[in-house]
Structure 1
Amino acid sequence: MLTNHRSMQTLRIEDFRSTDTDTLVRMWRASFEHGVGIVDPHSLEEQIEYLRTKVMPVHRVRVAKEDESIVGFLASNRESIAQLYVHVQNMGRGIGTQLLRLAQSESSGSLWLFTFAQNVRACRFYEHHGFVAVAHGFEPMWKLNDVKYQWVRREIAA
């Protein structure tokens, strides 16, 4: 259990349960739309299917909860972060940092991820945590510029 000192509430990070699907996807959509500044054209059902068939088979999915409310989520494996979102009302409280540190601690020593270039807050967040832009591209489905970031654990000299 991790304690958020700012609000003195207890933040729990736990494995995703299927009973949280709707709540997680709604929070994910709202956070995505807020960060990228567009309305997601996909239906809720399409996004749930994407979570189940594309994200979950190759990533461990965890949710950050305060009481029983989902305030963030992380989908990662030892090489990459597929999704990291924090509920819009909870941004700036360190929840994303705790989720990111969890992914880093479980990594093979490096991680990569993509984010959209226009999600300036996300770009700043990752750069603040040691990620470096290694490629710029264009995501054709969304028709948006994206950035590939990479993080490598620094070895501490003995």
Structure 2
Amino acid sequence: MKSAGWLLAAILILTTIGCDRVTKHLATTRLADSPPQSFLGDTFRLEYAENTGAFLSLGATLPDSVRTGLLTFGVGIGLLVVGIVAVKKRWRGAALVGASLIWAGGVSNLVDRALRGSVVDFMNVGLGSLRTGIFNVADIAIMAGALLIAVSHSAYTSR
């Protein structure tokens, strides 16, 4: 049963990376050089952007060498740490799903960074002038994964 959890984690990683890669390809081929598209009364927008920074363009203004170091090597080290901790602590359930989502999103964004020097972003949500930055499927996976780990660990520590 334990190996089944890790098999499901591997499937989740691969399908999440696949979804992110496909949606970024579609954004690149269908949204680049096009005006933003609005849906659901402008609650959801599709808008192509190339992000040289991290989530919501954090670090985009750093010098190239610093940004590359932090967002390539730093993220790579962070992903290794998440993987090592998940294996050593024998995470299961929500924590393992969270680690898998972080891994999938982080790896897919690293692929973008390695191939393009930036990450393709294309989604934006909000109401009126209160809006998120532009993000992608990998960013959703990373944030959902971090939330799942936090919730699973807070439930564990409150026992």
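When Cα Rg over 2.2 N^0.38 Å is computed for each of 1, 2, the one that comes out at 1.11 is 2.
Suppose distance in nm of label points 7 Å out along Cα→Cβ at positions 39 and 135 works out to 1.6; of 1, 2, which structure was it derived from?
Label of the source structure: 2.
Out of 1, 2, choose the structure whose coordinates give Rg/Rh (Cα atoms, Kirkwood Rh), for residues 23-78 alone equal to 0.97 when calculated.
Numbers: 1: 0.97; 2: 1.11.
Only structure 1 yields this read-out.
Looking at distance in nm of label points 7 Å out along Cα→Cβ at positions 127 and 143, point out which structure of 1, 2 has the largest value.
Values: 1: 2.7; 2: 1.6.
Of structures 1, 2, the maximum of distance in nm of label points 7 Å out along Cα→Cβ at positions 127 and 143 occurs in 1.
For which of 1, 2 does volume of the Cα convex hull per residue in Å³, for residues 63-110 alone, calculated from the coordinates, equal 68? Structure of origin is 1. Out of 1, 2, which structure matches 14.1 when mean count of other Cβ atoms within 10 Å over residues 71-78 is calculated? Structure 2 accounts for this read-out. Computing helix-only ellipticity at 222 nm (-39500 (n - 2.57) for each DSSP H run of 4 or more, over all residues; to 500) gives -8000 for which of 1, 2? Checking each candidate, the match is 1.
Can you say which of 1, 2 returns 32 when relative contact order in percent (Cα under 8 Å, 6 or more apart) is computed?
Details: 1: 18; 2: 32.
Going through each structure in turn, the value belongs to 2.
No value in this document is a laboratory result; all are computed from the given coordinates. Keep in mind that what you see is a predicted model, and the values were worked out from it rather than measured. Cβ atoms are built from the backbone, for glycine too; each structure is taken alone.
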